[in-house]
Structure 1
Amino acid sequence: MKRLPSLLAAFLLVLALPALARAQEKAPVVAAAADLQFALTEAADLFTQQTGKTVRLSFGSSGNFHRQIAEGGPYELYLSADETYVFDLAKAGLTLDEGKLYAVGRIVLIVPPGSPLKPDGSLKDLAAQLKNGTVAKFAIANPEHAPYGRAARSALKSAGLWSEIESKLILGENVSQAAQYATSGSAQGGIIAYSLALSPKVSALGRFDLIPADWHDPLRQRMALTKKAGATAKAFYEFLQSPPARGIFKRYGFVLPTE
């Protein structure tokens, strides 16, 4: 008779395991480029409203996520701001396939209140202010692992400003952190993702202007399911290709595939 409690507990645990597995499966971890902070959060909320399923969003630099997935990270879906990272993981056999192009991003010059800089996407005013010595700090994402940082560097080189501004740069770990630096008073301005600048939270902190798209390589953003993907991650992946999700991306300034 003394064994009954332990047997009952074991029986109840067996019954609970499917429910626990379903609960865990309902919340896959999604690795997402930092420029998606607002757009993807909105899309995930809509996905939950429509399906009752949830996902856990982790935002950061695409390059860092690429490394983490290659090292066995727990992510089931990867949304990169640089499609070459997805192609690399697919070649290594770590994703189900080469995924889908979900958006093409843009960059902007953003300046906080009180800055001597004008929100001039041609960067002519930035050039003038650099010459005058009124720019001490300027924020971009780290080009070593952040696609939006590489785009910012290319734009500054296209404008002939890289050598002059390089020593004044504050590098964000990702483009979201660069936006914080550019709008918090830590810098006179910065180059960030258009999608972040369009969000109510960031647009209230500064003025911005689009930088010519041909000043940098296209920010072709691709997503793919990893080999760890379960049913909820796959459902979210499909949802992100649906008209409601595409509409959200478009509102945040992304150029959509086929458009």
Structure 2
Amino acid sequence: MPRLNLNGSSAIVTGGASGIGEACARQLADLGARVVIADLNEDAGTAVAKEIGGLFVMCDVSNEEDGAAAVAAASEMGPLRVLVNSAGLGWAGRTIDRNNEPMEQKHFDFVIKVNLLGSFNMLRLSAAAMAKTEAITEDGQRGAIVNMASVAAFDGQTGQACYSASKGGIVGMTLPIARDLAPAGIRVNTVAPGLIDTPIYGVGEASEAFKANLGKSVLFPKRLGSAEELAFMVIDLITNPYMNAEIVRVDGGIRMPPK
């Protein structure tokens, strides 16, 4: 069975305006897919979409109307075969602070809303569109979905309760959703990145020194991973027709310490 052929199909990459999402969008475009960049950063998203021959759609992933608009836009460019759920955010804070005051519930709610509920929103809408397309392989494959978790789902650090819970939810829903979508010929996998060099770390000499220090905790190679390296795995999960219901750590062997 050859790799899934994406030429002439469409794909949606949430958070595709920068970082991991941008790297995934560029590699999908290289494989012949027309990519919708679904993001809130209009300037960066429009620029990426123009460079790769895709389309930018302003999208709050947790909003049903925004998600539906992204799916509709992709479906107009070709049969929807791919969703990469890369949009996400973090918030650091302890469950109770040093004065023994509880974390404000709104912080936990917001991270869950974007990372977990947003991922499921985009997944359910995209899967419905994929299921209506013609199968493209003899065994009935119609598309593939890759969700973005984190090693924090397994090795959550102090102050990462919100983030780890959101990413743990993505890990937990991978298998049951893969089972749900199997009759439609749609595969679902999840990537759990480790320390990846993205714009979140900033730029400049201080930033580089900080990243170099972080990299010392990676087993090997002792550096942060690149967005391109993470995207390599995403593309493999999409195009390898026998990868399904799996969670793959891409982390250089790191196991995160408590702090």
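What the table shows:
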{"item": "Comparison of 1, 2 - label where relative contact order in percent (Cα under 8 Å, 6 or more apart) is highest", "result": "1"}
{"item": "Which of 1, 2 yields 0.97 [Rg/Rh (Cα atoms, Kirkwood Rh), calculated]", "result": "2"}
{"item": "Winner on FRET efficiency 1/(1 + (r/R0)^6) of positions 56 and 120 (r between Cβ atoms, R0 = 35 Å, to 0.05) once structures 1, 2 are ranked, highest first", "result": "2"}
{"item": "Parent structure of the calculated result 3.6, given that distance in nm of label points 7 Å out along Cα→Cβ at positions 144 and 208 is the read-out and 1, 2 the choices", "result": "2"}
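Computed from the coordinates by the stated procedures, all read-outs in this text should not be read as laboratory data. Predicted model, so just to flag it, every value in this text is computed and none were measured. Cβ atoms are built from the backbone, for glycine too; each structure is taken alone.
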